[in-house]
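Bear in mind that the values in this text are calculations on the coordinates, not laboratory data. Treat the numbers as computed from the prediction; the structure is a model and nothing was measured. Cβ atoms are built from the backbone, for glycine too; each structure is taken alone.
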Structure I
Amino acid sequence: MNKKTSEQYEHLYHYTTWEGCQGILTSQSLWATHYKFLNDYSEFMLFRDRLVSLMIPEWEARYQKLLSGRPDFLADINRLGGVSLVAKYDAEVHVDTMYKVIGHEVYIASFCGEHEKDNQINSNGLLSQWRAYGDDGGVALVFGTKELEDLFSLECEKYQYDVGHLADVVYSDNDEGMKNEFAEDLVELGKYIGKTESTDSPGDGYSAFVSCASRYKHFGFSEEREVRAVMVPTLVTEELESQAKKSSIALLPEKDRKFRETRGISIPYISLFDSPDMVLPIKKIIVGPHPLKEKRAASLCVMLRNSEIEIICSEIPFVGR
């Protein structure tokens, strides 16, 4: 059984711009961005080849079972190159089909897990994250993980989602971690061997696939200890509403897809926790390196004067260009 994120990290860090910090504090919501508009959305495809290799044995086992007592079938398979080649081909087709089913509805919000052995990083933030914000500087919002998990559960109770989870990223050089973290998902995916058409509608196989593909990342980013909120809001169509009505199922409201303009591009996102009864569990705010960091911290102290949120400045020197 996979551990909850709160069992691994007591706190999660969300890095954002100064302007973004103001928006989060004012709206008490977080934005989850469409995966194709992340800095490098190709990382979502990084798991493709690894998943194919993991699924080949499942397909081989299926064919070995089908071949039992079927010499005619074995002859057909051999004409196509043998069990191994056919299993590889079918595994690739199956995995590629699942990627197509993802469509355009995966949204991601990212956090960094705290370092259990490095209080300097926990107190001052990651230099690589501060560098990402350049001259304008950044801010790290520190959340209580358990409370954040509870908010995600409440979010999924309020709106119609196909998939919604908060989990840590597994890096590509961590084979053992991958096997442990993805074990349950891979078992679930194995149940759909030979049933590619079942991915046409979301189900356990679909959720397991999204969980794997969205949590796999290149080892070069491992210092970030990334944790991702992965949300797939349901597209509520007339057909779905009709099916729900026939089954006496009450659909939840559909999550609004919103857009923000950045460099001439309309970027799709969804706003999480945008409800009056949801308050972000921010425990601390770290103002990143910037010539005006002390004034920024003072401004936040006034803005949050009635809260118990701790506000500090990172001691890392200014890293702008």
Structure II
Amino acid sequence: MYQLTKGVLALMIGFIISIIFGVLLLPMLKKLKVKQSLSSYLLKKHKEKEGTPTMGGLIFIIPTILAIIILLLWNKIEFSANLFIVLFVFLSYGLLGFIDDFLIIKRGNNIGLTEFQKLAGQIIIALIFFFIYMKSGAEPIVEVYTLGIEIHMGWFYGIFLLFMLVASSNAVNITDGLDGLAGGLSLIAFLTFALISANSPAIEGTGDIAVFCFVLVGALMGFLAFNSRPAKVFMGDTGSLALGATLATIAIITKHELTFIIVAGVFIFETLVCLIQIISMVFFHKKVFLMTPFHHHLEKLGWKERDIVIVFWCIGLVLSMAAIVFGVWY
């Protein structure tokens, strides 16, 4: 009950700071003309979003960090190696996304960091994470408690962690294409891992990581107040890269890598659709989908944006409930 009370307090603090910060930040973004440049390949109906402020990820990144500092000073949580790793990944990938968004705004087009530069940045951060994580006493093992499986990966574990962080950060980035879509799905995913972390007492600092997740859920609730259709601000790469990498990091630390696949099911599906489209175009010169990611395919079929978002949220919620049953209760 005490852990639940801490979670509710953390969520409330994250939400309040996020709302206040969003109210203050949004006019500043408009004044500085921090506007989103949309790709010419997008649907015509999305042209109405041209000029919407971006870098909205700051609305949940900065409040989350402030809330964690408040809770640390208040002695409500303890600073551990695992909490440091989560904060490091959260801020580092957020900074990488911020640089990408900044270059897009500065150049006045939809070109920020090159794909190589972005991938190199993601890999470097992931390698630092791996080094710190192994130095903290972690073992190169992937465990599936529910099935009683323990896989000793040795040196391949580093490649596995690298793949998880890079793939997850890009998957959320790909899904961030409709108002409230990535934000809502991330909220559901982090709420799921808040509950999973709270039920992983054998691992150092997971109780405090659960509090971090609750804070971030509250901050994402505040962000959605500005990002739900019609969006007043987009999260940009600043937010999407930070969310995806952090979600994978928490899954790794709590030893729920397989559960992560279920929780991030919608993000993974969106990414697979893009890969299928690319492979089909390169080798067969044919489109499998009208447009990718899949949410744009549904728009081409005539679906309304709000309906797509609600359906994807519902799917994400069902997958997350199944993940909790699989990863914790069962």
(request) Assign the value 13.7, calculated as mean projected area of the Cα convex hull in nm², for residues 23-158 alone, to the correct structure from I, II. (result) I
(message) Between I, II, which one scores greatest on mean count of other Cβ atoms within 10 Å over residues 175-182?
(response) II
(request) Out of I, II, choose the structure whose coordinates give helix-only ellipticity at 222 nm (-39500 (n - 2.57) for each DSSP H run of 4 or more, over all residues; to 500) equal to -23500 when calculated. (result) II
(request) Figure out for me which of the structures I, II the number 19.1, 60 belongs to, where Rg and Dmax of the Cα atoms in Å was derived from the coordinates. (result) II
(message) Computing FRET efficiency 1/(1 + (r/R0)^6) of positions 79 and 167 (r between Cβ atoms, R0 = 35 Å, to 0.05) for each of I, II, which one ends up highest?
(response) II
